[in-house]
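Scrolling down, you'll hit the structures one after another.
Computed from the coordinates by the stated procedures, all read-outs in this text should not be read as laboratory data. Small disclaimer: the values here were computed from a predicted structure and weren't measured. Cβ atoms are built from the backbone, for glycine too; each structure is taken alone.
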Structure I
Amino acid sequence: MSSRRISFLSVLALAAAMAFPSGVPAQDELRYEVTITEVGDPELEAALQASSNLIALQDRPVSGIAGLRRRAESDLDRLRQALRSFGYYQGDVTLAIDASASARPGTEPAAPGAEGEAAEDAPVAVTLIVNPGEVYRFAEIALTSPDGGPSPIEIDRSALPIRPGDPARAALVLEAEERIIAEMQRQGHPFAAVPGREAVVDHATGEMFVTFSLDPGPVASFGEVGFKGLERVDEAFVRGRVPFIPGERYSPARLDELRNRLIDAGVFTSVRIDTAGSLTPEGQLPVTVSVVERPRRFVGFGANYATDVGFGANAYWGHRNLFGGAESLRIEGAVGRIGEAAGDVSEIDYRLSTQFRKPDFITTDQDFLADFTILAEHPDAYDREAILASLGIERQVTDRLTLGAGLSFELSRVARGGEDEDEFFLVGVPLRLAYDSTDNLFDPTRGMRLEVSLTPYPGWLGTGDGFTIGRVTASAYEDFGTKGRAILAGRLSLGSTVGAGLDDLPPDKRFYAGGGGSVRGYDYQSIGPEDADGDPIGGRSLIEMSLELRYRITETIGIVPFIDAGSVYESSYPDFGEDLRVSAGIGARYYTGFGPIRVDVAVPLNKDEGDSAFGLYVSLGQSF
């Protein structure tokens with residue numbers, strides 16, 4: 001009998017499937033649209049929207065009016081809870097469902113015709129009516145011991161996010177608790193906790209009284225530091241980056257500093273710091289650092305294109321940990337002006353360079369640098385072949401400030417137009433200051449950068465007269481609360497040369513403007529003084545300015561309208577009112593995990609005869 005019953009049910013199921021084919025909705029399925037009345041508080045409105053299942057499931061029809069009402073009524077408690085979390089403890093939410101615009105099963109059918117068909121398809125209107133009432137406010141904030149006595153530790157209340165008279169929002173209470181724990185830890189209590197939190201609402205006065213009970217736990221000092229995961233990186237190197245010694249009072253900031261120092265070394269993919277769950281008999285807290293090393297060797301390549309200089313390409317090989325102390329070596333080859341050399345291979349730019357860096361040279365946060373480069377370049381202003389070498393020290397003064405100094409050596413042959421080649425041997429003393437508070441190296445959304453460089457070339461250390469080249473470049477980035485979707489970026493660069501006349505300066509040590517890294521839309525090095533043949537001769541001072549609005553349409557696609565301006569002058573200092581060239585354009589960005597791919601098109605706004613009509617630039621990374 002059981003088997004016959006199963007067969008009969010199967011026949012019924014088959015008949016139902018034939019009568020109601022897949023993909024046709026049941027006749028009592030209802031679509032609906034939800035409206036939440038305005039409350040005058042954008043943050044509260046956003047929280048109500050996020051708390052509503054009606055809104056989250058709006059694309060899923062319900063089973064008739066009864067199903068819609070069940071789904072809507074289940075929303076009310078969540079919305080009332082959202083009101084309370086924002087301090088509206090007497091607020092309420094009510095529900096209104098208007099099904100009059102639609103013909104539903106069991107109602108009179110709509111009259112035939114276009115209006116009747118539109119009514120049949122119209123969604124049901126659902127309105128969530130919010131009456132928030134008056135917002136409650138914080139009254140007294142008390143700090144006690146776990147047994148109700150006075151606070152066992154001094155806490156700076158001005159650093160807490162809640163103060164008497166502020167709206168009594170639940171999120172502020174939780175944030176205050178986190179800050180209290182962080183402050184107790186900052187004072188050397190690694191196991192600090194808030195075992196009790198009480199919030200009492202007085203409906204008669206519209207106030208909230210909050211009490212935190214504090215248990216700081218014992219004061220601790222740092223114990224021994226152990227390392228796990230080291231394979232080819234010397235333990236002596238990483239131990240030298242520990243910013244504290246055993247016996248020093250515990251501080252979470254010191255642990256953060258240790259983590260950042262190890263990440264900055266560039267040889268680890270991850271750094272995890274763990275502390276023991278209990279103190280040693282001496283009151284010390286052992287620390288364990290677990291690391292994962294990056295591959296020692298790396299290779300890469302890149303390409304770029306600009307209408308004024310043609311194609312360029314580069315390839316490089318590098319080593320991140322040459323001798324076990326995070327010493328880095330990078331060898332790179334690059335070619336440029338491909339396609340602009342008109343088939344003459346001798347007019348293509350070449351560069352072969354080697355860079356070596358040894359971190360923690362003599363002392364922590366101080367690097368030794370050594371560079372060696374061979375190049376041949378052929379811009380419109382000159383032809384140059386050179387051998388360059390430099391040695392230097394770079395000091396990380398703070399997380400944001402870097403200082404550098406060194407010696408540079410240059411042996412070059414430079415020619416302009418049909419002139420004879422001049423040979424130069426120059427010794428420079430490059431000095432550098434860099435400040436960077438941005439949040440991302442390749443695609444910053446906030447913060448600023450400042451770089452100041454000053455390079456004296458004493459005449460007695462080389463050939464020709466002595467001179468000094470200085471340049472200041474500043475850029476700033478602001479998203480105005482858009483969470484990275486719309487970034488206003490600006491850049492200003494000023495350059496000056498003193499100590500020698502223009503004719504006494506080697507052509508490659510003069511300032512030039514124009515091109516993809518300068519004033520887009522104008523040809524490379526085309527802005528500034530020219531000779532009788534119209535070729536650029538460079539100048540002794542420079543000004544460049546750029547303003548961009550970097551707007552993300554999606555997570556991976558963006559557009560960037562921009563305006564650039566700049567000029568070069570024969571005098572040692574810029575004349576801000578003379579011959580400023582301006583361009584405007586728009587760019588596209590494709591955002592990847594390793595930085596944005598950039599395509600910019602710019603047109604000159606006050607071009608001279610002979611200037612290009614536009615410039616096209618393709619490269620990796622933002623323009624600045």
Structure II
Amino acid sequence: MSIQITFPDGRRKTYDTPPTGLAIAQSISPSLAKKAVVVKVDGELWDLTRPIERSASIEIVTRDAPEALQVIRHDAAHVLAQAVQELYPGTQITFGPATEDGFYYDFARAEPFTQADLEKIEQRMREIVARDLPIKREIWSHEEAVKFFERCGETFKAEWIREGLKPDEPLSIYRQGDQWLDLCLGPHLPSTGRLGTAFKLTKVSGAYWRGDASKAQLQRIYGLAFATEDALKAHLKMLEEAEKRDHRRLGRQLDLFHMQEEAPGMVFWHPKGWTLWQAVEQYVRRVYRASGYQEVRAPLIADVSLWKKSGHWDNYKENMFFTESEKRIYAVKPMNCPGHVQIYNAGLHSYRDLPIRYAEFGSCHRNEPSGALHGLMRVRAFTQDDGHIFCMPQQIESEVTAFHRQAMKVYADFGFTEVAVKLALRPDQRLGTDEVWDRSEEALRAALRSAGVAWTELPGEGAFYGPKIEYHLKDSIGRSWQLGTMQVDFSMPERLGAEYVDEHSQRQVPVMLHRAIVGSMERFIGILIEHYAGALPLWLAPVQVVVAPIVSDADAYASEVTQALCAAGLRAQADLRNEKINYKVREHSLLKVPALAVVGRKEAETRTVTLRRLGVEKQETLALAAAVERLAAEAAAP
């Protein structure tokens with residue numbers, strides 16, 4: 001048997017027997033074998049100990065490679081599961097995937113896990129790592145696996161194999177040492193010792209079997225895992241900083257908004273919070289107008305027949321709210337697109353009219369699971385800076401390119417300078433033919449190439465009606481947030497009867513581009529609060545200037561200064577309370593007011609103000625007119 005292995009540099013080597021990735025790495029360099037995590041075989045990640053039984057191109061993936069993290073985190077989940085079952089016999093295991101920054105595992109156990117339990121489990125995990133147990137892949141039949149898990153009392157695993165997997169496909173089982181194993185696709189490290197100790201358990205939460213609230217409730221243990229101790233420490237430091245910036249805590253401290261049980265996942269905006277909202281909205285509205293969008297407004301609810309035509313009924317029904325009147329069932333809109341198609345369809349359009357660009361601050365509702373709700377970041381009622389472009393196929397590239405430039409300027413204006421572009425491709429559940437999806441995906445690739453943009457691709461993560469460009473922004477402490485999107489949709493306009501008359505007087509279906517820059521206004525404001533730790537730039541701050549008199553003799557002048565600032569368009573307030581100036585400075589600093597105008601007898605006599613900036617020790621005394629002019633210029637939106 002002759003097996004030819006091709007290396008990344010083009011070199012080839014022939015083997016008489018199937019080599020393993022570990023053996024190949026060892027033959028190249030013992031240090032490479034020590035750093036190796038998995039091997040990439042024709043682009044697919046395999047275990048290092050798995051024999052390569054065909055000729056293939058291979059690449060040794062080391063611990064510092066991006067792909068290695070998912071393997072490390074998946075191994076950490078398995079070590080967690082083994083630790084739990086060693087410490088708490090009778091606990092059943094279910095699913096345990098890697099996550100963006102770590103891993104979790106869901107367990108069926110009558111008694112709840114406590115924080116003390118997490119400490120014990122983490123210690124046992126370290127013991128399992130120290131044992132350096134070999135991890136071996138085995139192939140079992142469907143029937144063999146069901147019988148084994150039923151015999152062990154693992155009813156959840158047995159059910160999943162019976163109901164969730166194809167009976168004629170062999171199953172991969174991973175065994176850690178002699179005593180513990182799990183059903184898993186892999187790949188995994190050669191032994192538990194290779195995992196290292198750069199992991200930490202963080203919390204316990206509830207979960208449902210197979211994500212279904214009607215099924216058994218489970219306990220989910222979360223953890224973090226990284227390739228190195230330094231990376232773990234850096235992440236823990238970032239989490240500590242993120243806790244200080246939590247928008248929910250700052251929302252209360254700064255009196256911006258609150259949420260309550262009577263309206264789960266819905267926001268009560270306070271005056272200061274709504275002022276911030278309006279600053280963002282009016283800025284985005286100016287961007288709309290400058291980019292040729294016409295602002296529209298569509299109904300909040302519509303008969304379910306519309307949502308059946310659009311495809312939402314078949315593909316999104318479980319995320320929608322419904323209501324009924326006069327024996328008709330209505331859906332509360334989860335998206336704005338079908339409404340915009342109705343506005344487009346209200347008139348006959350020529351190819352000369354295209355592109356037509358509609359924009360709406362559209363109020364949407366989605367029935368998110370209660371366990372997934374998280375302050376402003378995950379809500380049930382939200383408003384999108386939504387827009388839809390109706391155009392001809394040959395206009396896609398120019399429209400997407402123009403949108404990209406527009407989006408990048410907006411992000412920079414809000415203080416986000418690191419932006420990654422990703423292309424989310426066709427999901428398993430989708431509308432339209434493969435041919436339509438091929439056209440849609442290639443149209444977006446062509447537009448990104450035209451804009452000179454580097455991007456990465458996300459297979460399976462597109463919307464059900466089309467692929468999308470995603471904009472991922474990095475905040476001030478290094479976290480990534482997915483915000484804007486641009487989606488190509490050939491399906492919905494046809495389903496809803498949208499047409500235009502081409503140059504040959506023939507009826508054609510327009511392409512529909514779905515676009516948003518900030519996405520959910522609620523979520524974007526939450527991100528802004530955390531990005532700036534509540535200390536918003538002057539143009540966004542709900543209260544931009546507070547005028548604080550040192551003595552009551554200066555109250556009248558303080559009121560005059562406040563009036564001058566307000567007349568110049570600034571959001572200014574006077575603090576005339578009978579409190580010491582140091583108290584006022586400290587209080588308004590805690591409220592993150594960006595500028596404090598301090599006035600006393602001297603300022604009143606000379607008609608000046610002393611400006612103190614948030615976080616800056618140095619003060620500056622200016623003539624009143626000069627201070628007003630400078631602050632007004634700084635407060636102007638970009």
Can you say which of I, II returns -11000 when helix-only ellipticity at 222 nm (-39500 (n - 2.57) for each DSSP H run of 4 or more, over all residues; to 500) is computed? II
With log10 I(q)/I(0) by the Debye sum over Cα atoms at q = 0.08 Å⁻¹ derived from the coordinates and found to be -0.90, which of I, II does the value describe? I
Which structure, out of I, II, was FRET efficiency 1/(1 + (r/R0)^6) of positions 338 and 426 (r between Cβ atoms, R0 = 35 Å, to 0.05) derived from, given a value of 0.95? II
Rank structures I, II by distance in nm of label points 7 Å out along Cα→Cβ at positions 202 and 458 and report only the one at the top, that is, the highest. I
Here distance in nm of label points 7 Å out along Cα→Cβ at positions 194 and 498 was calculated and came to 5.7; which of the structures I, II was it taken from? I
